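Listed next: structures, encoded as structure tokens.
Readers should treat all values here as calculations from the given coordinates under stated rules, not as data from a laboratory. Since this is a predicted model, take the numbers as computed values, not measurements. Cβ atoms are built from the backbone, for glycine too; each structure is taken alone.
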Structure I
Amino acid sequence: MTKEQTDKLSDPFFTTRSTRKVGLGIPFFKLAAEQTGGKLEIKSISSEDNQNNHGTTVFAFFYKNHIDFTPLGDILSTVITLIQGSPDIDFHFMHITDDRNVCF
């Protein structure tokens, strides 16, 4: 993504899709993290800036002991669906808790 796109990701009325005029996924994801005292960070290096090493990294920090933490649901199925739906993208997933880390 370009810097301009990354800067607009929290805006629900910004989307790159031509089929819709709104994009609520990232704003809701950010809100869910912030309601627990956490945060959402998105970093991106565009292919224009680096042809060999570009991509987007999304970090979501949730405090699961916070009263406003909502259950994450079936994360494994969600990640598998993302991977199957976009086979040309390299996904790296990490779920870190106090006592264990899961990475794939």
Structure II
Amino acid sequence: MEVNRLFTMAPALLMTAPLLIIWLAGIGLAVAFRERHPAASMLAIVAFAMMFANAIAGVYISSLPMTWMDAGMGGDEIGLRLAAIGGARTFASVAAWALLLVALFKRRP
């Protein structure tokens, strides 16, 4: 990846940083309470990790249109690719939130 692409991703990463910190804190708390609530903690760890990865992927994906345009790709194809990626990211986000809700409201012994 070119250096100028990294500079274009830096502001997006900076704007995402507060969420990344919260999700890392969520992972830390889930690990800390793992012995008390092992199943809920594992679900929470997976959910927070999915949210973290999805956010990092979003920062990277934000630089792809420039790369694709430089490669000569047309606007229609770029739009289709971004729509497909957006759909996949939405599905991943919904799955992560579902896991987190199960972790929160799952019956405990």
Structure III
Amino acid sequence: TREYNECLACTREYTKHLECTREYTKHLECTREYTKHLECTREYTKHLECTREYTKHLECTREYTKHLECTREYTKHLECTREYTKHLECTREYTKHLECTREYT
């Protein structure tokens, strides 16, 4: 009977050990899952940062495009101003010519 009781005690201890092993295995699995979650969180954070940087880049590109458009418009304006200046110069020359013609006749 004493041997049987000792055997039962050992069996109970072993059963506890197995239960602890199962719990520890669950803990390890949870730790692995949590580690995966943290890695995903880091990757998502990187993705968000990249998205913010890309958004800034797009905004800069839009601003630069506006700048180029303004530069083209200003260049057209300068060209028109040069043409108008030539026109005024021609008008002055023609006015002088008319003056000279009236004086001559």
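For which of I, II, III does Rg and Dmax of the Cα atoms in Å, calculated from the coordinates, equal 15.1, 44? This figure was derived from I. Sorting I, II, III by distance in nm of label points 7 Å out along Cα→Cβ at positions 41 and 89 from high to low puts III first, with the largest value. Looking across I, II, III, the calculation of FRET efficiency 1/(1 + (r/R0)^6) of positions 33 and 81 (r between Cβ atoms, R0 = 41 Å, to 0.05) that yields 0.55 traces back to II. Determine which structure produced the value -38000 for helix-only ellipticity at 222 nm (-39500 (n - 2.57) for each DSSP H run of 4 or more, over all residues; to 500), calculated from the coordinates; the candidates are I, II, III. It must be structure III, since only it matches.
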